[in-house]
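Each structure below is given as structure tokens.
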Structure 1
Amino acid sequence: MLSLKHEAHTTKALTMIEYMDTATPDYRATFEGAVFYNETTAGRIFMRGQDCIALLHRLSTNDLRKLQPGQGTQTVLTTSIGRIIDVLTIHAFEDALLVVTSPEQGPPIFGYLRKNIFFNDQVTLEPAGRTYTQIAIYGTQAESILAVATGISLKEIPLYHTVDATLAEASIIISRRKPLGGQGFTLYIPLEHSEAVQEHLRNAGAMPLSEESFDILCIEQGYGAFGRELSTEYIPLETDLLDAVSFTKGCYVGQEIIARMESRNRLAKQLRGLRLSQPVTAPAKLVVDGKEAGDLTSAVVSPRFGPIALAYVRTAHAAVGSTVHIASTDVQGKVVDLPFMEE
């Protein structure tokens, strides 16, 4: 069961217990067992041809040239001024790359890639969403459930790397992903086997994860959402997407701006967590001493942490422990590191 750290102040302790009473079964199962989350709306694109890695390499932030079959990584498509178009997960196979986009971004990213194929590039694009769906599975028991179901140990698989497996008589692809609760994996499943795989996961003890619980869990971890934390308003360095950015690869779209900001170590704003004095509605402006101090982008009431938010805080006010105010309210926010931790 989830435990709460004892608080010295009775009022605060009662408040946290009150919030814990709101925890739904699927939220609790993320920490006590396993849950699965349907990601049908994510875009999936197969890139084929000998120049597909070169194309993505010149368009995005990470160094993709060393990717071998079975390996994977994340990279960011940015505008010419370094702003985020989308964060992509890339999986390499013998005959293709599988490019996974944010929710609802499959068609626009497909179009973006297609218009950047030069006349002599040997690259073809295929909408993989027509043949594969995807499901995320999270929790302390996620690995053990998949190991029993597939007969494959996933303990040593690195982040974003893939293995082939059979589950519910379907040939699927499994990749490790950033965790919620205990662990995280993505299952890429032929469309015709989607229901059978989900039923198998239910029978194995995994619970479907609701959109609301997923959002709370992601905010607790500090994972940005497309359209909120991930947008053309921000650059990857402000979003702390350092693992998806190479500073040695050379030219790509937006590279000059990102390299300049990194070399000068001068970010206008930074993604931070806020512990709020009361719940608020996002989006909202942040202020300090009556002056704008950033943007609150996502806010929820967490069963573990109470009212919390993600915000881009101006660097002058982004130090842990700083206090900001939510504009036009009496609500204060204490700046904290991500992910959120019990105090």
Structure 2
Amino acid sequence: MTTTARAQITVTGHVQKDAWLRREMPPVELVRPGLWSIPVIFPNNPLRYVNVYVIEVPGGVVLVDAGWPVDEAWANLNDGLTSIGYDITDVDGVLVTHNHADHLGLAGRIRDASGAWVAMHRLDAEDISAQIDPAKMQMRGESWLIRAGVELADMPSLVVDAGQFVQFTPPQADRLIEDGERPLPGAPAIRALWTPGHSPGHLCFIDDERNLLMSGDHLLPRISPHISVHPGEEGDPLGTYLNTLNSLRGMNDLEVLPAHEYRFSGVDARVDQMNEHHEDRLTEVLNAINDKPGSTTYEISSHLTWSHGWENTQGMLRRAAMGETLAHIVHLVSRGLIHNEQIDGRLYEGQMVRTDAWFATAV
């Protein structure tokens, strides 16, 4: 019997990977003439840093992503620009891959310092506008936890206080970017590719001249991007992600410049790995439901394999794990493999009525 070897990627950012293995910040690098990577710190997070890409345009530079909204990241960005002969005032614009704070966070501060425009996909721009009210976000999150079947004793550790949402004011977009658009007149080789899943409006940027794919969080060399059903979200984000992931097939001539970790090539190999990962996870979720029909999202999550173990996955990490589990449950529903019923008025421990909770059962 012949065993087929699993496809592998090829690391191209060797300096970045060496720094990653040493748990250090990598240096600023010239990736191609007129295009650099500047790492900016992502504190208290296992991802450690965000790769901000700098594209030279007539009269200045444009950034792809901006970094987490803290002074240390701001210093990293300014020092990095200085090291390549530019200043923050030379930034003409910021292309935002998606509206998460580690990618969008410093964009408003950059705009204040330089007059730069901020551009993102319409759906992520709309999402920012809809999330301005922290109190409403907190209420929506609490309702989500109730539907997920969170045990009363665990509820306080998973509820995000409204004050925690006000880390920074997300900047509104000055420009909206659509799929296929070439947003930089001074660098017409840069083309936007809409890749929803990790966020509704996630964008990658292809450089047709330099054969580069700036992939944001859509395609990373080592880990799977977080795909979750967030409070108030509808649809099948995992199904959407898998569809747009597979749309990248055939781009093996492009070097991938991800927002985290290190550069690599071998798009098809990485797409195969990600499909295999999610199929394994879907099987694990389905097995957990078969073992205990009628389980809640919270119960199913507790029976899955997590890198640090369920008991050690606490607070926001546990909340994120539940969102990821629910994304797989919703996708199994879309495939017709399970029912995810909504049952009103279930009583938990005689203390609280939890309305409209989710209960998953295999078909």
Structure 3
Amino acid sequence: MSFADVPIQATQPVAGDAPSSEPDGEVAQQIQGRSTWQLAWARLRRDKAAVASAIVIVLIILFAIFAPLVASITGHGPNQQFRTTGLDTFGLPVAPNHTFLLGTDDQGRDILVRIAYGARISLFVGVVATLSTVAIGAVLGLASGYLGGLVDTVIARIIDLVLSLPYLLFAISLVSIEGPSLQIVIIVIAVFGWAAVARIVRGQVLSIREKEYIEAARSLGASSWRIMFVDVLPNVTAQLIVYATLLIPVSIVAEASLSFLGLGIPPPTADWGQMLAEVDNQDLYQQAWWFLVFPGVALVITTLAFNILGDGVRDALDPRFERL
């Protein structure tokens, strides 16, 4: 009798056998893969310090956006002087009270309103200068790291030159020629900030350009610019986001420092650095502590919130930092 004549009987499952390894729909949904950005967002949401700092930043942004509303509610303009109610009989600033919640400055102006309008300047300069810095540094870093050769040599020498220039000397020279303005502040910060970004991007690109998928793109005839911006740039985006988040408070402090030295926003525009400079120039901090404390606290809280958020974004985007 051949094997073909032997009847084949269906085997019945025996009690105690292991269940089928085929996952059902619910299990399959649970083990569904998530992208790097989804994992980073999940980590960031679980970082209480980062979430708290993000809330503070949102409140500061709203405070700056609604600065005209604050002025309307208080009835005090940012440059409006109250010589009778905003100064005492000795001509000194008035302490915080029900009319001036944070007190006044030496000109009888409402400090609360001026801090709100100063937040506009600081946030605008911090964001615009950071975006300009990151954009310039990313493009030149990509070109230097990927193209190599003479391009890399020239850009690397320019980076060394920019990093060796004295920051304040360049700012003073530019302001003495063009005069202090918002545009000059942004230009100075961007000129001295892009070199560090370009150096970071260049180092990342040097480790990426020999990968297999880059070689495959070259073999398919893709141009160098397409490979840089389509294949290479997405792989350094996380580093750029982290650096940009940490660069915003640096730009805010740089703007305040230039204004403090008289190289930034010209008066009477409300600016945190300029408000601190007015206190220092007249030694009012010994008799009117609020004149110095409140603008300084606003600057510290803003920069600290951005730094904490930057640390949280860095940890969330780091694949080696797993907290889920």
Which of 1, 2, 3 leads on mean count of other Cβ atoms within 10 Å over residues 115-122, largest value: 3
Origin of the value 48, 31, 26, where Cα extents along the principal axes in Å, for residues 83-202 alone was derived from one of 1, 2, 3: 1
At a computed 0.00 (FRET efficiency 1/(1 + (r/R0)^6) of positions 75 and 211 (r between Cβ atoms, R0 = 30 Å, to 0.05)), which of 1, 2, 3: 3
Test item: relative contact order in percent (Cα under 8 Å, 6 or more apart) calculated as 15, pick one of 1, 2, 3: 2
Distance in nm of label points 7 Å out along Cα→Cβ at positions 275 and 299 derived as 1.8 - corresponding label from 1, 2, 3: 1
Which of 1, 2, 3 yields -6500 [helix-only ellipticity at 222 nm (-39500 (n - 2.57) for each DSSP H run of 4 or more, over all residues; to 500), calculated]: 1
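FYI, it's all coordinate maths here, none of it is from the lab. All figures in this text were calculated on a predicted structure; none of them were measured in a lab. Cβ atoms are built from the backbone, for glycine too; each structure is taken alone.
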